1. To which of P, Q does the computed value 15.9, 45 (Rg and Dmax of the Cα atoms in Å, for residues 509-660 alone) belong?
2. Of structures P, Q, which gives 9 when relative contact order in percent (Cα under 8 Å, 6 or more apart) is computed from the coordinates?
3. Once Cα Rg over 2.2 N^0.38 Å is calculated for all of P, Q, which comes out largest?
4. A value of 0.05 was computed for FRET efficiency 1/(1 + (r/R0)^6) of positions 381 and 477 (r between Cβ atoms, R0 = 30 Å, to 0.05); which of P, Q is the source structure?
Structure P
Amino acid sequence: MKIKYFSILILGLLCFGAHAQIDRSQQPEPGPAPTINLGKPDSFELSNGLKVMVVENHKLPRVRASLIIDNTPHNEGTKQGVKALYSAMMGNGTTTMSKDDYNKRIDFLGANVGFGSESAYASSLSKFFPEVMQLMADGLLNPRFEEQEFKDQKDKELQNLKFGEKDAGYIASNISSALAYGKKHPYGEFETEESVKSVSLADVKNYYKTYITPKKAYLVVIGDVKPDEVKKLAKKYFGDWKNEAPKNIELPEVKNVANTEIDFIDVPNAVQSEIRVQNTVDLDISDDDYFPVLVANQILGGSFGSYLNMNLREEHGYTYGARSSTGADKYASRFVASTSVRNEVTDSAVVEILKEINRIKTEKVDEENLQNAKAKFAGDFVLKLENPATIASYALSIETNDLEADFYENYLKRINAVSPDDIQRVANKYFKTDQLQIVIAGKGSEVLKGLQNIEYKGKILPVKYYDKQANPVAKPDFDKKVDASVTAEKVFGKYIEAIGGRDVVNDIKSVVILADAQIQGMQLSLELKRSEGKLSQSLSVGGNVMSKQVFNGENGFVIAQGQKIPYNETQVEAAKADANPFPELKVGDTKVTGIEPVNGKDAYVVEISENTKNFYDTESGLKVQSVKTVSQNGQTMTIPTGYGDYKEVKGVKFPFMISQSAGPQTFEFKVSEILINEGVSEEDFKVE
């Protein structure tokens, strides 16, 4: 029998008579919540424990299948990275088909098939679905775990980690989870280079054998299919799946800190601070507090008009956005308020976040904010009901979260019933302002002084320090004194000697650097030419020039997004400092201003100009970083460029790794070729 998916009956008010009097000074009372009648998917269970749900929708000739394994969260221990490597290897052929044949067949059918650490999915036109479902089942049940594929995926994972270890947002997410749940809890674990290197192919195979099981699996099929057809396919392709369920795991207890504290991770190359203000919560979707918490979070930080966003973004201009979330997980959850802010306002942003969290706890929410939040939930909920996948999603949620059968039918009624008193009650219960962890990943030399002086409820907040593996460490020393004998001339001289010596360097008139970087699957190509005070730099994506800068020694321009913009005076001065292949040959007005850590090692800070600082390793003498301060549209930001992996070319050492950060994004370029005293012409520096 064809399922009636859902119907929504909205009861409106009918206004009769032109003579009715309306008091427009009073906000109308909200009408009753719509009555939601959700259809139910056809469901059945195979003898091996696999539960199958089918939702028919014949509007389009397409079918989508998702398989989810609802295991209890489990630790990877010292082998963090097993899940990632397992999911990366899945779908790369089976024991019955080679990798190329498998992928070619999927492409030929115009289908999509993919795998996660505890999931699989497939989609295709309905006429191809039987074969596509077979391909998905073949990939899941007969994986091809080969050593070479494992090594390739492991190399990629390690490369991704190198990219992430310099990103403050990535670091803040890892450390905040570890500090909230504990490093031994599955939700607090994260990959490290050491842990990924320790994973073997045998570990991946053991993970598959242990956790990929039909006992807690759900197969959801949506689209232009009949339940009887799906039942035959499920039995045919998944009926022989026999892996046993994993043993029950006792999870570590999750606790909040005794008192509110700042947990700081120094990220020397960070151009902005990543802030996560958090505490763990004991909240389940089935709890009575669930709906009041949803609305409270929406008002605090769940929308553009939220308390947090209107304060940090609209009122103060500290950030592009601030938000909050409050989890409801049957194992462990947390409340988190998060944002990314400029270094110089990090301490101020923390103060304002605490202010807004306390506001929702101490002030009753006004009726307009409350009704706006409820309207947003109602609008989103009704829109979701237009998607047949919603029925399956809700049915799956009822199963996996042990909810009452009418949970989603009463969803809007329960949202509508939330009162200002409810909001204040749950805010005080779940937003634990006396037990918060204020996790900040940022540039300590610029932000720590302000953070150490934040006063909260009459006391200075304590600051604790952690490394990038969430281990406690001593307070970083950003006040190291530079010996009076250390001058810019000496620092530059040591650098010149370290790269090859003044005689060799003086003979170099021009340098061409060609480098490439990978970002989100795209290849970026950098071409940089310097010649006796002139500069040309272009950045290409897939062979297309995206940006270009040219400086002829006196003036220049930048091309970005198709627009050619002449250099201003500040840019001309910056280009003069940057155009010489070795500006360290001339000391000029430069001066040593301090010592700061770069990549875990001390470096002399040399002020090149008002907007540029260079950093030179105190031991090797090599230049390891350059930081430029740029002002645009009323915003000031710092752009660090890192240098590493020095190699000799014609007697001179050059960095073969160049990284540059812009906002939360870091680009790491690997140099492929360096040309000395060749490959440059006057045509390269024409500005007309």
Structure Q
Amino acid sequence: MAEMSKMRNIGISAHIDSGKTTLTERILYYSNKIHAIHEVKGKDGHGATMDFMELERERGITITSASTNVTWDGYAINIIDTPGHVDFTIEVERSLRVLDGAILVLCSVGGVQSQSITVDRQLKRYSVPFIAFVNKCDRTGANPYRVKDQLRDKLGHNAVLAQIPIGLEDKFEGLVDLITMKALYYEGPGGDDVVEREIPSSLAAEAEKRREELIDAASLFSDELAEAFLEGSVTEAQIRAAVRTGVLARQLTPVFIGSAYKNKGIQTLLNGVVSYLPNPTEVKNSALNLDDGEKEIELKPDAKEPFVGLAFKLEDGQYGQLTYIRIYQGSLKKGDELYNSRLRRRFKIGRLIRMHADSMEDIAEAPCGDIVALFGIDCASGDTFCKQGYNYSMTSMYVPAPVISLAITPKDKNSADNMAKALGRFTKEDPTFRTYVDPESNQTIIQGMGELHLDVYIERMKREYKAEVETGMPQVAYREAITQRADFDYTHKKQTGGSGQYGRVAGYMEPYAEADYEFLDLIKGGVIPNEFVPSCDKGFQAARTKGTLIGFPIVNIRCAINDGATHPVDSSDMAFQQAAIGAFRQAYDKAKPVILEPIMKVNVEGPTEFQGNVFGSLNQRRGVIVASTEDGNFSQIEAEVPLSEMFGYSTVLRSLTQGKAEFSMEVLKYGRVPNAISEELKKQYQEKRRKEQK
């Protein structure tokens, strides 16, 4: 337990370009994990340590969450640097699922931005305590005081400053620590030396005022501090203990400030991490006992208890699959036998690894509460591992539904094989990336969280798998249907020497809303022998797979036969199938067919200030607004929109709402296509037919 109280599992999450990766780089440097600082868009061609993928270095963004571990002041800290782009939101989800605490990084100029709101929602979903760090105080327009107010107003957090800046923008020199009441300056070539001095006289009154605010907020969590405050004998230890209690209860957010790029404020932020964020024993975790009707069991962070761990991230590297695992109960040794409760399979641990970005260090054992990686294990993201004899499952993370689709076609046979391998790997690694083959168009469709998300995967296919692919819009699954009853009477005759084919089928077809297709036999054993009635059914079914308007399946139709004729020699199963197909085509055009399109139920969530823009964008897309509800500054809009109008909507929505809104959609029903669009679709189909016949 003593060992675990000196352990922290933290994530660094924030909006795009708030400086998460730069901050992680400085943390690695000050804790002696690396010996030189590299920049995200570094001129030395090295790039930041945590952005180890070639694509990440080129684009200057984080794509996958990277894990590392450092030691600070005798504390072991596991750090996960997560992406900021909404497209890679699953990386943030899976990291927060296994972390005990987090640093929410905010830009002192941008303040609380769109993705900060999403990250805050994720922190809330997994009840992760966090501290805030206002970065980029050296930039023009920096105002940490405004950011602290935004944390209160926009996110509803009880935010208090733990430090105030000495100067801002290009005059940013250091900080005043409101607990020790000392001015801190970061000197030396990399800001290595933290020098304590007296508070500048110009800031003394401001520092006193802000310290009172901090103590006032913290005293709600400690009677001892409240009494000491009234008596005027407050100690640093009392303030720290009270702030820690508030942070762990997620009811107080201390705000640290600094500039990662200018190497200021990082060491004090690390002190804040060990002082205020929880160790693994202070976080409640539970599992479900699958052998006891999924009864909930609280996991004990104790090395002597039976092992329970969660696989939260997979990576397929050149040497096989790497599985990141968080240990919740018990400890792990090389050679241990574990049980995968989803696959119901035992496996042995061959290699146990501690990760540092993309480099690995083999270890013999891992303590309780740690985050490590295993090599060469067949499992999926979200699997629970237990000691043999136990059958527990931990709740998996929330996986948002994909919002954008693309059709991809390989350029040659070699690319097709490599594309299949790449898709197999990517879908296993990333639950928000999905792929399937459309049974109607035979297109391979990939789905993801945004254009950047799919762009990155297509680029990775080219680089890592040498798979050249072309992309296009997925085909919309249209349908055809009839609007009125039509009769048929068709005779199929074929004489080719010897026995021929003969069958006559008469009856009608009509619109039928209750099912896609129904067959009625109104003869009931008469003019057509019983053995040929199913043949008529087969013929109608074959004919309805491809309509004559645009070649899509025909739905909501009922075919009935009420008359017919047979030949004693020439009638057969095949003859009646052909007769039914002919009868169907004879009546179909008379039944006034129309084209139907899938109508999606679309849910848009975002700040109320952009409601008007969202309404406008949905109306432009032939959408019908069904409902709109407001909850504080947040609103939800429900609409029905044709699928053909929804391609590319995620990008449009983000630009309309500064990236603050998100949407989900599912198929609701089929609706009639307007005449103008219907004529255009028919023209395209006729053109395609002409080309095929040539």
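Values quoted throughout were computed directly from the atomic coordinates according to the rules given, and no laboratory measurement underlies them. For clarity, every value in this text was computed on a predicted model and none was experimentally measured. Cβ atoms are built from the backbone, for glycine too; each structure is taken alone.
1. Details: P: 15.9, 45; Q: 24.3, 79.
Label of the source structure: P.
2. Q
3. Sorting by Cα Rg over 2.2 N^0.38 Å in descending order puts Q first.
4. P
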